[in-house]
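Quick heads-up: structures coming right below.
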Structure 1
Amino acid sequence: MEKNYYETIIVGAGPAGLSAGRFLKDFLILEKKEEIGKPVQCGESLAPLFFKIMGIKENPKWISMRGKETEIILPSKKNFSIPGDIYVIDRVNFEKELAEKISDRIRMKTRVVDIQREKSYWKIMTDTKETFYCQYLIGADGPASIVRRKVFKENLDFLPCLEYFMETEKELDLSSIKVFLDLERFKNGYAWIFPKSKNTANIGLGGKFELKKEFERFLENEVKEMCGRVRFIANKSGVVPVGGQRISLFKENAFLIGDAGGLADPLSGGGIGNGMVSGKIAATLILEKREKEYDKIIKNLPFFLPSLLEASQIIYSLENELFEDLAEFLEKKELELSRLKDWRNLISLLKLESFKKNWKKILELFFIYKDYEKRKSNFSG
């Protein structure tokens with residue numbers, strides 16, 4: 001007779017769920033999809049810092065591009081860069097590698113249809129007419145998480161994204177990913193070109209605006225100029241859930257991790273690295289019998305700080321003029337963006353009219369960034 005009780009059941013076999021499984025002992029992963037990693041609904045960018053945190057050895061099989069910076073391109077075509085290694089990965093191959101050592105603990109084509117609490121256990125029912133029981137339940141089932149809906153009854157904010165994997169006529173610069181910031185045009189979001197090879201890229205945009213209309217305009221202007229003619233290969237559109245810092249992420253031995261908990265980065269929308277870290281933290285706390293500390297611990301880690309939500313709201317409340325002035329200031333002074341941590345440079349910047357009228361917001365961003373950097377430097381995973 002097949003086992004139907006596990007100490008931990010994970011719903012969802014994406015990066016978050018697979019990462020949790022890699023650290024657990026007695027567990028089962030239930031996944032509704034037919035194949036690990038597919039379909040891809042993601043920009044696939046990821047800082048290599050997360051591989052170090054997770055103890056994952058880099059593999060050329062799933063690293064498509066190794067960039068050195070994120071280039072921010074403004075409406076006037078002025079730009080500035082955020083230094084820091086950034087990769088674009090092949091998410092399908094990456095997830096398959098994550099699943100390799102725990103493949104015998106993954107049940108594909110198994111959709112969870114109901115979850116109930118029975119005494120001190122969770123009862124999980126599936127569309128395959130099976131019932132499983134567990135002491136710990138981990139929701140790693142993405143933006144539409146049944147664990148969040150049934151157990152936590154929490155709501156998140158969703159940012160829709162329109163993205164395609166495309167072949168490009170022109171050869172692409174593989175030293176950076178490109179982010180197009182236009183606060184009037186791309187409200188609460190941005191557009192992007194994330195190269196995967198010299199002639200392929202993930203190209204898209206996301207936020208709270210007319211996606212289809214702006215995507216067509218983006219293709220006709222910025223994409224055409226940078227990439228030439230393009231050929232659509234695959235649709236990777238989806239949604240980015242945000243706001244997990246505001247909701248409960250632990251309840252009666254149930255955890256929310258990754259996109260199920262709205263733990264994507266509020267600034268970039270990136271969710272792979274955050275999902276993996278949250279999965280590792282949940283699994284570690286289960287093993288150490290410190291599960292009740294999850295919500296508090298996760299919200300004090302640099303990647304999940306509630307202040308990052310505040311930073312996102314501040315940035316999207318600003319005007320294009322301020323970022324145009326910032327790009328010009330950095331170019332004239334021959335400074336990297338990170339040098340604004342120096343008070344002397346910040347004070348010089350605050351003399352500009354666009355910064356002067358937003359000085360409270362700028363200072364708030366400054367202190368949020370300082371706190372984030374301090375926590376990040378102290379975090380070892």
Structure 2
Amino acid sequence: MSLRVTIIGAGIAGLAAACALARNGARVTVLERAGALREVGAGLQISPNAARVLAALDLTRAFQAESVPSARVELRDSLGRQVAVLDLARHRPNDSFRLIHRARLVAILEQAARQAGVRILLDHPVTEPPQDCDLLIGADGLKSVVRPLLNGPETPFFTGQTAWRALIADDRDSAPLVQVFMGPGRHLVSYPLGRGQRNLVAVVERPDWQDEGWSIAGDPADLRAAFQRFGGPVPGWLDRVEQTGVWGLFRHPVAAHWHDGQRMALIGDAAHPTLPFLAQGAVMAIEDAWVLAACVATAPLPQALARYQALRQPRCRRIVEAANANARNYHLRGPTRAVAHAGLRAVNRLAPGRLIERFAWLYDHDPTAL
């Protein structure tokens with residue numbers, strides 16, 4: 001008899017897990033509280049560690065058709081002067097770094113899940129965990145109903161940072177690169193998404209924030225005012241912003257317990273929320289999906305769930321801490337900032353491949369090699 005799996009949440013984590021589990025013969029149902037799969041957010045950077053999972057799910061062609069390549073990452077100061085370059089095309093030519101609108105990736109995963117026989121039930125909020133399944137997976141994000149059952153109540157803390165996100169019109173032949181503009185107490189990230197769209201994420205430090213929600217409308221004038229001293233292409237981009245969302249960045253711990261040893265497990269943001277400073281939130285969710293499905297396919301549930309946590313938790317902790325470090329490094333002030341930027345320029349000039357190789361542990365990982 002095939003495993004009966006219920007997944008709460010039809011975001012990237014839930015749909016990727018549904019695809020992976022269904023391929024292994026599980027009967028999967030996904031419960032989504034929204035009436036339609038309209039993903040909050042905009043752009044995603046998908047690095048090779050997740051691209052390997054998409055390839056194993058036979059989704060490479062669909063993914064490449066909906067995304068654009070990322071050839072390099074440029075670090076610049078607030079005036080637009082180059083500090084360092086991570087030349088992905090030159091130093092990692094065989095790896096897939098791509099940029100995609102979140103909604104397009106969700107659509108790819110949804111179609112693949114449905115084709116694999118997964119039932120996706122929309123407008124289906126969950127307040128109590130369903131009992132009519134062999135395995136229940138909480139892929140329901142920051143406000144998971146499953147996580148408290150495994151870890152008890154938790155209180156996140158405000159990081160002292162808020163972020164704006166926006167999509168703007170863009171030239172269809174924009175250079176395929178990610179640009180990070182770093183200033184005292186703030187930074188802005190931008191990259192093309194194809195189809196004439198450009199993604200903007202701008203982060204500033206502020207003393208307080210009340211709401212952890214993702215869908216608070218922001219005022220484009222406030223965004224422009226916060227970055228009025230920035231140069232390069234930033235003023236032109238911000239002039240094109242017509243709508244923006246703003247949210248407070250809160251730190252949640254990586255969950256201590258990812259499963260109950262019997263029939264419940266966490267995946268994605270429900271297990272390991274991260275700050276958006278390493279572009280690994282969606283990537284970790286995709287990694288989780290494959291590993292959980294592989295563990296469940298090869299052992300009874302108690303052993304499978306224990307192995308899943310043992311394989312994933314240390315890596316996710318390391319990724320979350322690396323993202324936290326970037327949050328600090330992007331916002332340096334005064335002499336510390338000058339010294340750090342001078343060091344980056346020197347390394348970039350003398351050993352240009354060293355910066356990207358610092359993250360070999362991240363990008364070389366192959367979740368499918370279990």
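Ranked by distance in nm of label points 7 Å out along Cα→Cβ at positions 209 and 265, which of 1, 2 sits at the highest value?
On the way: 1: 2.1; 2: 3.2.
Largest one: structure 2.
Among candidates 1, 2, the computation of distance in nm of label points 7 Å out along Cα→Cβ at positions 49 and 113 that gave 4.4 used structure 1.
When distance in nm of label points 7 Å out along Cα→Cβ at positions 185 and 201 is computed for each of 1, 2, the one that comes out at 1.4 is 1. In this comparison of 1, 2, the computed figure 28, 56, 16, 0 for P(r) over Cα pairs in 20 Å bins from 0, in percent is attributed to 1. Of structures 1, 2, which gives -11000 when helix-only ellipticity at 222 nm (-39500 (n - 2.57) for each DSSP H run of 4 or more, over all residues; to 500) is computed from the coordinates? The read-out was computed on structure 2. Calculating relative contact order in percent (Cα under 8 Å, 6 or more apart) for structures 1, 2 picks out 2 as the one with the greatest value.
Values quoted throughout were computed directly from the atomic coordinates according to the rules given, and no laboratory measurement underlies them. Note that the structure is a prediction, hence the values are computed from the model and not measured. Cβ atoms are built from the backbone, for glycine too; each structure is taken alone.
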